[in-house]
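So, here's a batch of structures to check.
Just so it is clear, none of the values below were taken in a lab; they were calculated from the coordinates. A quick note: this is a predicted structure, and the numbers were derived from the prediction, not measured. Cβ atoms are built from the backbone, for glycine too; each structure is taken alone.
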Structure I
Amino acid sequence: MTKEIGIRELKNQVSDIVRQVREEAAEYIITHHGRPVAVLRPINEEKPKEQELQEALASLEEMLEIGRLLHESNPEARSAVEILEEMREEENQWPL
């Protein structure tokens, strides 16, 4: 969970805050007069790739679920793959 911290508080606790970022992977939104101005988070090359993969898999699962729901709502409808194949066949019949 990302925490907010004012710039003065950060200045007074910088060692503790950096330790939390390093050891606990804590993230902070730094504010100035109550407005967000920066984000402080750990640098970890592996986590973003893993997180990106997890997000991509979640998106794929969501798309598959949407496809399943669409098919259930109209089982006789053609799939996007079938429509695309038909369009390609028609395109191949056009004169050059």
Structure II
Amino acid sequence: MLWKLMVPGPIEDVDELRVLEWHGDIGQSFVKGELIVELETHKAVVEVRAGQPGFLRRVLCEAGSWEKIGNPLAILSADPAEPLPESLEAVAPWLVDFEIT
């Protein structure tokens, strides 16, 4: 199964976040609770952690880019060999835990 990692929200008084750093390379596996990516608002850092096990398959937003809440950041999958889709529309959102520091 494929999932898309979305910019998490809602966050009070925040419409978009900047991608600070990816914590993994394409093909890397993540376990539940593991840090995937760090984002930032104008006032805080947001740590996005895996809500379930999976593999990072494609990064859609590079470090430094500003993305609106709800926009896709990456594609993840349960199987590292599963073919990637042509379109993101049929891909379900990935479960994440996020913490604002």
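Here are the numbers:
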item	result
For helix-only ellipticity at 222 nm (-39500 (n - 2.57) for each DSSP H run of 4 or more, over all residues; to 500) computed as -21000, the structure of I, II it came from	I
When distance in nm of label points 7 Å out along Cα→Cβ at positions 11 and 83 is computed for each of I, II, the largest belongs to	I
Which of I, II leads on distance in nm of label points 7 Å out along Cα→Cβ at positions 3 and 35, largest value	I
Entry that produces 18 once relative contact order in percent (Cα under 8 Å, 6 or more apart) is calculated, selected from I, II	I
Structure from which 39, 25, 20 was derived, Cα extents along the principal axes in Å, options I, II	II
